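The structures come next, written out as structure tokens.
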Structure P
Amino acid sequence: MAGVESSLASGPSEELGRLLTRLRDERGLSQKQVAQSARISNSTLSRLESGERGVSREVIDRISDVLKLDRHERLDILTAAGFLAQDTAQLLADDDLAQLARLLHADAIEPDDALLLRQYIRLALAHAKALGYRPERYHSDSG
């Protein structure tokens with residue numbers, strides 16, 4: 001347990017701590033219940049929730065599993081922990097884009113079909129540009 005807990009991949013985050021606390025409270029779970037099920041110490045979870053320590057991706061995944069987070073909540077947690085950029089999280093949170101990404105990367109998709117789908121995407125982007133929409137106008141540098 002200590003080996004995993006000491007290998008940090010993100011720094012301390014008050015935002016992550018507040019989010020973990022809220023999600024745990026919404027589910028009516030104690031710190032002790034979550035820590036035990038996630039195979040981390042109570043102290044580790046307490047320090048995570050207070051924003052006093054960083055966390056590894058493995059521990060975040062275990063906590064997310066214990067809390068039974070949905071895809072959107074998992075994205076929020078990964079963003080708050082610094083594992084995912086806000087722009088990326090927004091893309092992954094879009095159900096249509098997530099479904100398209102899964103389809104494009106599925107082993108079963110024929111290469112010609114994947115190429116055709118990517119051409120449709122480029123066509124949609126060209127159409128948006130013709131309508132005056134420029135993606136760079138909507139880019140957010142804030143997290």
Structure Q
Amino acid sequence: MNAHVTLNEGMTANLAGSVIELMRDLLEWQEHIEKAMGHVDNQYSFNDIVASVIRGERHFYKFDGCCVIMQREAYPAYSIYHCFVACGDMQAIKDAEPKINEIAKELGCKYMAISGRTGWPRALKNDGWKHVISVMYKETY
């Protein structure tokens with residue numbers, strides 16, 4: 001796994017190298033990330049996602065065969081580590097879950113969540129995930 005740490009203010013140790021490595025890894029997955037965004041009517045551009053990772057709002061993880069972009073969401077009762085984008089081989093994504101779960105716990109999150117296309121509940125139903133809500137869109141007129 002290649003995890004990229006949040007680039008905090010005051011970080012100077014090899015900052016340029018860290019940013020270059022992060023950009024290489026993101027660019028490696030650009031086509032897949034853009035394809036995933038296409039499934040949600042391109043709510044975010046690739047550049048929007050890169051900027052949010054650099055600002056530390058989202059966390060980018062590269063594994064063998066997949067990449068995962070997570071974001072911590074804080075609610076009054078608890079926090080969730082939400083999977084914003086998962087790209088690549090489904091088995092690789094499933095294999096990445098224990099490491100992501102470990103990070104979620106370190107961040108103080110009670111749950112992990114994923115939102116996405118209708119195939120996710122089917123793909124993850126035997127892995128302890130439960131389908132909680134569905135979101136539907138309708139274009140305004």
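Derivation of every value follows stated rules applied to the coordinates shown; laboratory data play no part. Values in this document were obtained by computation on a predicted structure and should not be read as measured data.
As an exercise: helix-only ellipticity at 222 nm (-39500 (n - 2.57) for each DSSP H run of 4 or more, over all residues; to 500), calculated from one structure in P, Q, equals -19500. Which structure is it? Computed on structure P.
Kindly point out which one of P, Q the value 10.8 was derived from, the read-out being mean projected area of the Cα convex hull in nm². Could the numbers behind the result be given before it?
Numbers: P: 10.8; Q: 10.0.
Label of the originating structure: P.
Give the label, chosen from P, Q, of the structure having the highest value of relative contact order in percent (Cα under 8 Å, 6 or more apart).
Details: P: 24; Q: 18.
Answer by largest value of relative contact order in percent (Cα under 8 Å, 6 or more apart): P.
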